[in-house]
Structures are given as structure tokens and as C-alpha cells.
Structure 1
Amino acid sequence: MALLGEYEHTLDEKGRLTLPSKLRPYFEGGIVITKGVDRCLFAFPPEEWAAFKANIKANADLSARGRQLSRMFFSMAFEATLDRQGRVLIPAKLARYAGLEREVTLAGVDDRLEIWDTGEWNRYVESADESFAEIVEEFAGREL
């Protein structure tokens with residue numbers, strides 16, 4: 001299972017996000033939304049959330065940084081189910097963190113969706129595009 005692609009959507013007046021019909025089967029068992037990296041939100045299907053959570057727990061030792069990492073992901077996590085129209089409410093605290101207003105972009109990143117403010121996503125992609133060749137070069141030859 002891989003979540004792929006880029007989708008532009010809007011939040012409704014109640015802060016709900018309608019997932020594209022193509023992506024809904026991935027979230028039939030529910031959805032977990034949490035704080036992401038780079039001012040976006042991560043949205044996981046339950047089985048992928050379980051793997052992500054296990055990875056954090058295995059790698060976040062009892063150090064201060066490890067505790068901070070765990071707190072940031074787990075305290076902000078929100079479990080939900082999609083309604084009949086394929087909508088999910090984005091909690092206000094998470095929406096504020098990611099700067100979500102109305103226009104949002106969903107980016108499939110293999111095991112999760114990232115939910116971005118569309119303006120922020122466009123700035124990120126433009127910036128990342130400038131260094132894309134360098135990033136590929138950096139990872140070339142590494143076992144992925």
C-alpha cells in the first residue's frame with residue numbers, strides 16, 4: 001500500500017477536510033492525524049500509525065530529546081473516522097500549527113499523507129526543487 005500523488009482541496013467552514021475518493025480506501029479503518037515536520041500535518045491509516053509509533057518508541061530513548069520527540073508526535077495525535085462523505089475534522093490546534101486556512105494540499109508520502117497549507121506547500125516545493133538534483137546525488141549509491 002502506498003499513498004501517492006498531490007491533491008488540492010479546501011477545508012469547509014467547520015474545519016473538515018474531504019479526502020479524495022481515490023484515497024478513502026486507505027482510511028476505511030480510521031485515520032490518525034498528528035503534528036508533522038516542516039509545518040504540515042501527518043495523516044496515517046491505523047496500520048501505518050502503528051508502525052510509525054513503534055519506530056518512535058524504539059528510537060526515542062529516555063533522553064530529553066527523545067522524550068520531546070515522543071511528546072510532540074503523541075500528545076498532538078488525533079484518532080478519527082471518516083464520515084459518509086469522506087470528511088474528517090482537523091482539530092483547531094493542529095490546523096493552527098500547520099497554518100491551515102482554507103486551501104490545503106494533500107501530498108502522498110508512501111505510508112502517510114501530509115496536509116499542507118497550499119501556499120506553504122508551493123513555497124516548499126519551489127525551494128526543494130532548487131536542490132532536488134543535489135539531494136538525489138547525496139542519496140545516490142546509498143542502499144535505500
Structure 2
Amino acid sequence: MTLLSSTSAFGQQETVQRLLATVEARGMTVFARFDHATAARMAGLSLRPTEVVVFGDPHAGTPLMQAASTFALELPLRILVLERDDGTTTLVAEEPAAAAARHGTPAALAPVLARMTTVIEAVMADAGGSARFDESK
């Protein structure tokens with residue numbers, strides 16, 4: 001799995017709020033938010049602030065699902081915003097081309113995947129992430 005990650009200049013909560021505003025300002029839909037730290041607390045456990053924002057645009061995702069129906073498992077897009085042990089906030093998302101490879105998405109859709117990656121990186125940067133994105137497995 002190839003991940004895109006970026007360190008935010010802001011705390012976890014502010015980064016999430018900026019992420020939500022950025023997604024909506026770009027005309028995409030926020031479908032869900034999963035606050036894992038709150039869920040852990042409700043179960044009597046502890047977890048550093050950890051939230052996943054689920055968002056997307058059917059105009060971008062539908063062609064991918066039409067070409068490879070199992071790609072629906074990867075959509076809508078998700079960005080994880082978490083607080084690290086050192087107090088820094090990190091944004092993390094899966095690189096769309098890596099997900100597409102698992103589902104046999106046709107090479108002809110590479111430009112769609114590249115645009116998705118560009119959108120993810122731009123949204124992460126607008127939410128407060130650094131301009132540099134690390135890719136890791």
C-alpha cells in the first residue's frame with residue numbers, strides 16, 4: 001500500500017476543520033467522519049486524536065467503478081488526520097493508483113487517478129499540510 005502523508009502546521013482538531021472546509025469549497029461532498037478517539041473513549045480505551053474524513057465527487061469516482069466494480073471498496077476517498085506521539089498532526093491518504101492496481105483498473109484511467117492524487121495532495125495542503133508529500137509503503 002502506498003500512502004501519501006503530510007505534516008500539518010495546525011493541531012488535529014483545526015486540521016480536521018480546515019480539511020472539511022477545503023473539501024466543501026472544492027465542490028466535493030463530505031460523506032462521513034469517523035472519530036476513532038471518541039469511539040475508543042466510549043469503550044473505556046484511550047487513543048490519540050484520530051479522525052477519518054470520507055469525501056468525494058461521483059464525477060471522478062464513477063468511471064473507476066464502471067471499469068472495475070470492486071474499486072467501490074476504495075471510494076469515497078478518505079484522509080486520516082491523526083495526532084502523533086510527539087504532538088504533531090499528520091494527514092494520510094492512500095495513493096489512488098495503488099488502490100486501482102489492486103482492482104485491475106484499466107491503464108486508460110491513469111489520468112483520472114492522477115487527478116485524484118492531485119486533488120488529495122491539494123486538499124491536504126489546503127488543510128495545513130506541508131507542500132512536500134512523503135510516499136511510503
Structure 3
Amino acid sequence: MSTTDTATVAPLSTQDAEALVEAARAAAEAAGATVAITVLDAGGHLLAFRRDDRAVLIAGETSTRKAFTALQLNAPTADLVEYVQPGGPFHTLPTALDRPLLFIAGGVPVRRDGRLIGAIGVGGGAPEQDHEFATAAVAALG
């Protein structure tokens with residue numbers, strides 16, 4: 001008879017989401033970037049959103065799509081960019097779903113005890129910066 005791991009992992013809370021937003025915002029501010037930040041729970045529902053006053057308007061949409069992509073594929077979007085290039089295994093994936101995915105760095109899954117509990121997306125800076133800000137936020141959450 002096999003045993004199943006039934007340990008409960010706390011879901012991403014509103015307090016967690018606000019801490020992620022604040023950590024990403026602080027990292028972006030320190031770098032002089034104006035960004036939008038989206039945090040989704042494990043079901044893809046919006047928990048927190050913030051767009052700097054001076055961030056480009058599209059940053060809100062890109063941060064949300066980056067978070068959604070990281071959540072759906074359980075991987076940082078920075079790690080997926082090469083897969084959607086012509087000839088790549090996910091080449092048609094960005095247009096295959098009703099809700100478009102976005103394969104630009106800046107989306108990062110959030111895990112607790114190894115389990116996926118949500119995702120954060122950052123948009124508005126250079127893709128490498130957005131990835132750095134999102135990664136810093138996840139690291140700060142612990």
C-alpha cells in the first residue's frame with residue numbers, strides 16, 4: 001500500500017500578494033524602472049495589481065499575461081522564450097488559447113513547500129529587469 005502526501009500547503013494569501021507587490025515595486029524603484037505588477041493565485045485569479053503612475057499603459061496587460069503564462073506552465077517566462085521561436089515545440093502555443101500567453105521574461109511562479117500556489121508578473125521595464133524584479137519578490141516572500 002502506498003502512502004500519499006496529504007500535507008496541506010497554505011495558499012497564496014492577500015497578505016502574501018501585497019508583500020510580493022511591495023518587494024517587486026521596491027526592486028523596480030531601486031533600479032529606476034516604472035512597472036506594473038500582477039499577482040495571481042493558483043486558480044489564476046487576481047490577488048493584487050499595481051501600476052506605477054508613469055509606467056506605460058501596456059505594462060498592466062503584459063504583467064498580467066506574464067503571470068498567467070508562468071502559472072499555466074509552472075515555469076518562469078524567461079525560461080520559455082526559446083520554445084516559442086519558429087521551429088520550437090511551443091511555436092503555436094501563444095495563439096492557441098482563448099487567453100493569450102506571453103513569452104517575455106517577467107513572469108515567475110510562486111511556490112510554497114515545492115507546490116505551485118500562484119504567480120507574479122512584472123511589465124514595464126526591459127524583460128531582463130522585469131524577470132529580476134519578479135524573482136526578487138518571490139525570494140523576499142521566502
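Structures compared: 1, 2, 3; top value of percent of Cα pairs over 16 Å apart, for residues 32-95 alone, i.e. the largest, recorded for 2. With distance in nm of label points 7 Å out along Cα→Cβ at positions 88 and 104 coming out at 1.4, pick the structure among 1, 2, 3 it was computed from. Derived from the structure labelled 3. Given 40 as the derived value for relative contact order in percent (Cα under 8 Å, 6 or more apart), which of the supplied structures 1, 2, 3 does it correspond to? Matching structure: 2.
Any read-out appearing in this document is the output of simple, stated calculations on the displayed coordinates, not a laboratory observation. Values in this document were obtained by computation on a predicted structure and should not be read as measured data. Cβ atoms are built from the backbone, for glycine too; each structure is taken alone.
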